[in-house]
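In the part that follows, the structures are each spelled out as structure tokens.
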Structure P
Amino acid sequence: MLIFLGAAFSFSVVMIGTTMPTPLYPIYQEAFGFSQLMITIIFAAYAFGVIAALVTTGRWSDQLGRRPILLGGLACSIISDLVFWQADGLTMILAGRVLSGLSAGIFTGTATVAVLELAPPHWRERATFFATAANMGGLGLGPMLAGVLSQYLPAPLVLTYLVHIALAILAVICVWRAPETVKKPSHPKLSFQRLNVPPEVRGVFVPAAIAGFAGFAVCGFFTSIAPAMMSNVLGYDNRLLIGVVAGSIFIASTLGQFLQDKLPLHLRLPAGCATLVVGVSPVALGIHTQSLALFMAGAIIAGMGQGIAFRAGMGAIAAASPPAERAAVTSTFFIVAYIAISVPVIGIGLMASVISLQSTGVIFSIFVGAMAAVALLILLWRGRHTGR
């Protein structure tokens, strides 16, 4: 039981490290004179690290074992903290973000499987939720932890990373003590993770990918633009509050993934899309009217929609994929998700340099809502067509 919880804790620690910088962006912006566009590029560098790790190391844990890969991910996380701690300008901050992305990409697939494999027999049914909660919950706790440390304690650009290094060292101990769950081949063959969507899966993959893109784009919005939106548009510069708002979408996503089990199977993905459409409406209205209450309510509703759509989409894709193609299709879905986290926020930065940040936020919310609505319409059309 303790080994299982230790694996889940390690998963959370790595994901906490990936979102910790969110409340710190205004400090970096003031210290180094970064534009809003540069902040979004710094954020997006993380996604490129994730994608590189997913494609490169996605299948390595089957060959080298779970523990070496997890320890490698934790090493990247700790090095990322050290780079951020010593950062003296753009180059080191970008390097820290890429290393943080590598740690998340290494951990996402391997840690999910490790948590499932280490679960005690009577916890097996709940193990998937524990893995999901460790992942998304960690992403939500990252901004909150950094927010409280940077707002109320000295040396925010040092203490935040020292605290995370301490947590990561505990995680290393947990992984080190965990048994290996893979029988390693005598001659490991390391290869890149192949990406593919077979023709018979595309009917399920397309709406799931569109919904996933919209949901992850919202997550990227809140973890990259929330500090600027909170201070420049809504008028709040308390870093704990910024962290709570940025983290709330991930906590709500965890709740949404839990609640989707209560829905009939055929309604899960449409319900996620519909909830996402509903959620971005108060986000846009909150930005337009400069209302924190609406902005945060939208984050929570959209986060629940993202969680429902993401887990339902993953389940539908896995069920529709031939066993031999499942890993390739799942990896392709994750690539779409992390492109959604990176590319749209760079577009936000570009747009905000031409028009106001407030108008940019409203336009982006409408764009995300439209994407989720398109996915919903495709699902409804497919449902009627299948029904006939």
Structure Q
Amino acid sequence: MIVRHGTGRRPGYPAAAAVFAVGMAGTTLPTPLYGLYREELGFSELMVTVVFAVYALGVIAVLLLAGNYSDRVGRRPVLLAALAFSALSAVCFLSDFLSGFPSGGGLSFLFAGRLLSGFSAGLFSGAATAAVLELAPPERKSRAGYAAAAANMGGLGCGPLLAGILAQYAPWPLALPYLTHLALIAVACLLVLLLPETVDHPERWPGLRPQGVVVPPEVRGVFGPSALAAFAGFSLLGLFTAVAPAFVSQTLGVANLAVSGAVVFSVFLGSTAGQSLTEKLGARRALPAGCLVLVVGLALVATSLAVESLAALVAGALCGGLGQGLAFRAALTSVAAAAPAEHRGGTISTFFVVAYTGISLPVVGVGALTLALGLRGAGLTFTTCVAVLAAGTAAHLLRSSRRD
């Protein structure tokens, strides 16, 4: 495979980053709307977390089956496929609205929509990141790397913010967010068609070659703590994108959906800021530092639940997101640098599999705990467990750095 940089007057890496952001926004669009779905369909908080976890299953499946597919067929076809999955996901959610939320069938539409959204995110994570980097001229590589990270996390944060504002202040709260996103997808498709292809001599839709789980022996010393840090950080993201709106409305008594969307946006804003600082600190220092900042953020989230403070929850989101961003980018940099070239793609895909396991399984655990402990008790248990994991990872990294 030969990769060439975009030239001429065709759109460059900012346009590819915009496409990335639009695609990722669709994956979190339902976040502030889950309470409305609960009212319409009558399911429990546990079911909210299960519906959310289906998204992570879709991401993991794509990473394992087609994580490097854009290297073979080109970036543009995979980006268009990702946008198609995103559009189909929006159509599933709209079908719920148009059919009047039938019992049983309505939940099926939610599951299908989240699974398709996971497929979209799995394709975007590799193809869009590569497209942004490859379309940038050599002198702007660092800026393009941050643009890709900002598009990823910024898009994830803008989804709940957009949906919350539209659902609170505009008509059709369970339809207009998806119609708006479909319009954005149409614009993104036009941008993709205008983007230059950066893969020379792409294959014509070859068969899938499942990658499986790859961790070469020489990477395992770095991979373990890096993957644990990613697992802990993504657990926090999962908590905010699946359960935080319920915390805001039920525990804190704030019914405004725009506020719920803004709270979720704040954790991704913090993550984007954290990733921007990683390069300045260096991966070696940023990884344990990010874990420790994540612990402080989790403590603030726990405090917000204990004393019923919205301000503490926002502070926890910003601080926790900052720590997640620091640790995640440092962990990914460390794993990518340690992996041999012939196994780098598979190793990074395995790293993302661990991260997306963190965004799903712990959150389903929170949903299960709500049945016995209530929402506040489940949230306090979750924050304590993830804080212990993050603190233990930071301690191990600091001991290792002293020995070296």
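Bear in mind these aren't lab numbers, they're just calculated from the coordinates by the rules spelled out. Computed from a predicted structure; not experimentally measured. Cβ atoms are built from the backbone, for glycine too; each structure is taken alone.
Of structures P, Q, which gives 2.03 when Cα Rg over 2.2 N^0.38 Å, for residues 164-203 alone is computed from the coordinates? Please list the in-between numbers first.
Numbers: P: 2.03; Q: 1.81.
Corresponding structure: P.
Quick check on the output: 3.3 is distance in nm of label points 7 Å out along Cα→Cβ at positions 132 and 156, derived from one of P, Q. Which one produced it? Can you show the working numbers first?
Working: P: 3.3; Q: 1.2.
The correct label is P.
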A value of 1.8 was derived for distance in nm of label points 7 Å out along Cα→Cβ at positions 20 and 324; which structure in P, Q was it taken from? Q
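With Cα Rg over 2.2 N^0.38 Å, for residues 236-339 alone coming out at 1.22, pick the structure among P, Q it was computed from.
Values: P: 1.22; Q: 1.12.
The correct label is P.
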